[in-house]
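Right after this note come the structures.
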Structure 1
């Protein structure tokens, strides 16, 4: 069975090393950032979102493990946000280690998140997914997520 365990400082440091590089790459692949500036932009984004690390208010960072905590499958980060007077949850990141993908861990982690979000008294969960990540889109659709807005980009050449 899959469960969410609050990140320790050691796991958080490991997570950041993956997540910052991964977010930089996602933004380069999607055409939003240049390769030259992506890593610095990603570091700045994480620093802005998590200025106090694990102690940053309203940020919930988890390691995804088995019941015994013997196997680490990945990470999940969601925050409680308020926009336009509405409080909701927003999933900032989900990462499943390559060796554990397509085994149901992401789906199980999202079911756990739904319970936690419900316990916080929130009525919705939002997330962002890059357009090129069709596998993630299929997962989120399977879980009942619907497109709520759509950004588009046209590259005009050199």
Structure 2
């Protein structure tokens, strides 16, 4: 109670204490604000660092994708060349077949007997085994043109 009496009698002391209390409250508030701002700043720095790492990972992924695209393009070009070679062989064989047909029809030697699928399969096996064309022709009952074509395709 004596303190209240002293404060009541001395308004300057009351004002001084009030100012000290207000100053302390302002100081504590400022310190709390600074602490919260520092934490927010650290969180932002961490987030920025995480985004930097993610960016680096995405760059690496992009580089890998580019490498795969280059490889895919090389494979595509290689496949295109192989297909062109195959189409060339098909055209060549079609031309040979046309010549064989023309030779057969001009000689009037079209056979009425058509060899069976087994004859062709046997002729292909024989061609792969390196048996001469005349022997294949004789054993399988095929024309010289058919045997030539089989040898061209399967030797």
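Observations
- When distance in nm of label points 7 Å out along Cα→Cβ at positions 40 and 144 is calculated for each of structures 1, 2, structure 2 gives the greatest result.
- Of the structures 1, 2, the one that 16.5 was derived from, the read-out being mean count of other Cβ atoms within 10 Å over residues 24-31: 1
- Structure from which 20 was derived, relative contact order in percent (Cα under 8 Å, 6 or more apart), options 1, 2: 1
- Computing Cα Rg over 2.2 N^0.38 Å across structures 1, 2 gives 3.24 for structure 2.
- Which entry (1, 2) yields the derived value -31500 for helix-only ellipticity at 222 nm (-39500 (n - 2.57) for each DSSP H run of 4 or more, over all residues; to 500): 2
- Computing distance in nm of label points 7 Å out along Cα→Cβ at positions 88 and 136 across structures 1, 2 gives 1.7 for structure 1.
Where a number appears in this text, it was derived from the coordinates with a stated rule and is not lab data. Being a predicted model, the structure only gives us computed values, none of them experimental. Cβ atoms are built from the backbone, for glycine too; each structure is taken alone.
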